[in-house]
Structure I
Amino acid sequence: MPSTKPLEYGGHALIWSGDWTPQGARQAISGAARAGYDYIEIALLDPWKVDVVLTKDLLQEFNIRAHASLGLSPTTDVTSTDTAIVAKGDELLRKATDVLAAIGGKELCGVIYSALGKYPGPASKQNRDSSIAAMQRLADYAADKDININLEVVNRYETNIINTGLEGLAFLDEVNRPNAYLHLDTYHMNIEEDGMEKSILAAKDRLGYVHIGESHRGYLGTGNVDFDKFFAALNKIGYQGPITFESFSSEVVDENLSNTLCVWRNLWDNSDDLALKALQFMKERY
């Protein structure tokens, strides 16, 4: 049976900082703590560049935890039929897991099962099988470090493997590892799902991680996402786990990720105001 996770609220690091330099890390971690979040979600796109000692010290200084996310690229795509590319993906995922373990985190999430980006066609059985095998290897590696992996369901323009929660659950059936969970994101659900409830109710205790993002990825409650139905569904299943506020603006930029996610507009310019209002918005509903 999956282990029980604590209910906790976090903010994505890109709300406060576009890099993980000593200055950027301090800005992000202090910002998350100042806003009252339980943890910060760090984007480990290049985990080799993360100063583990500095990050751990900052987390301790501001009394806040960390989880981590990433998305793969064409050079690390574990759905590839090129074994050398898959090996690079395995290497990246293991390194991200090592960094997360070193800073005391327990949850690795994101598009860790494919490249993050638009594919030219549907996934083949070989692509899917390669991804499943990679997730089995990662789950086993992560389990030895007491870490869960959470597979983020994203829209059709960001993967061709799983675009709905039900597809994600079928994928998890094949991965078949107790520390592998579903990761749902309201931004993507708003694009792909038949409403905001069905996948949550189907997932039950297999839902391990949640991203809260508005339809335009700005201030919560100012777009089209039906958050009331979403949080009502979380209540119905008694969800316990991380709930991360995720928002992007051209005000704070990580060049690679911002370009991949097509963050062209300046949807906000005050990180602290955004983060504070988002936490209040989420806690009023859950």
Structure II
Amino acid sequence: MINVRIKPSSELRNKTLSGLRLETETGMSILAIKRGSKWIYLPSGNERLQEGDLVITSGPTECIPAFCKMATGAEYRADKGGDKEEKTKRRVTEKIADCIADMKNISELAVGLAYSAVLFENRDIAEEVKDLEDSMDRMKDEVEVLVMKAARSVTRRTNFDELRGILHVAISSETISDAAYEIADVVLRDIKLHPVFLASIKESDEVILKMEVKNRDIFGKTLRDLKIETRTGMFILAIRRVDGKWVYNPAGDTVLKESDLLIMRGPREGEEKMREIVVGSSR
């Protein structure tokens, strides 16, 4: 996640979000825009970016330099500076940051898998959500211990407030995973879903898809080679191999094989491009 201000030389200035198609073209999604003192959360496709807007975005790390250059007109440079106190603080909280990042990623994965389990009535995926929820409970406990250890060397009130904020994030992430398990539990208990629930999922801006790998051009290639998230905005939640085994939250070095079944989530407009990559045609 990064924030960047739209500069006069920006390629994005005076253009609508729907026209820019940032998620499918860059892999980055805009979460919020700060315009003066006003915040615009989850902006619609008709929202037009203006000079001076502060844009809060999320997406793959490798997409950040290109997106920042589009927004500012200048080359991106990661901030590696900071005074001695700030550097010491980063070292002290590095392990906490890793745990929080893992919790964020796992909670997002759990929600995506939970909806996948419901849509495709898949018990294996629902069981994985249950396991993830158990892992999140343990990770929250670990974060609490780490924060208490870090608090021993803190003397300023502002630093205590930051540590309290970390606890709130950890608790919220664990709560999200609990909610994901409640969704998946519908499948585990063989409860028939209400049609309104299914209709609401299908009308969402974000879609959950499953596609079988048929395009010979991508057989043997890794997810990193294909840059799927960058090119389409779609995130691979799970892969089912031909032998029935599942690979959840696959890493970049995961190799795609013929007849793999991909479960993914992402923007609705990324479906056609994803089909071209995986199947080899738009239809």
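A short reminder: the numbers here are calculations on the coordinates, not readings from a lab. None of these values were measured; they are calculated from a predicted model. Cβ atoms are built from the backbone, for glycine too; each structure is taken alone.
When mean count of other Cβ atoms within 10 Å over residues 37-44 is calculated, the result is 10.6; to which of the structures I, II does this value belong?
Of the options listed, only II reproduces it.
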>> If Cα extents along the principal axes in Å computes to 46, 41, 39, which of I, II did it come from?
In response: I
> Out of I, II, which structure matches -13000 when helix-only ellipticity at 222 nm (-39500 (n - 2.57) for each DSSP H run of 4 or more, over all residues; to 500) is calculated?
Replying inline: I
> Suppose you compute P(r) over Cα pairs in 10 Å bins from 0, in percent, for residues 101-228 alone for every structure in I, II: which one lands on 13, 43, 33, 10, 0?
Replying inline: I
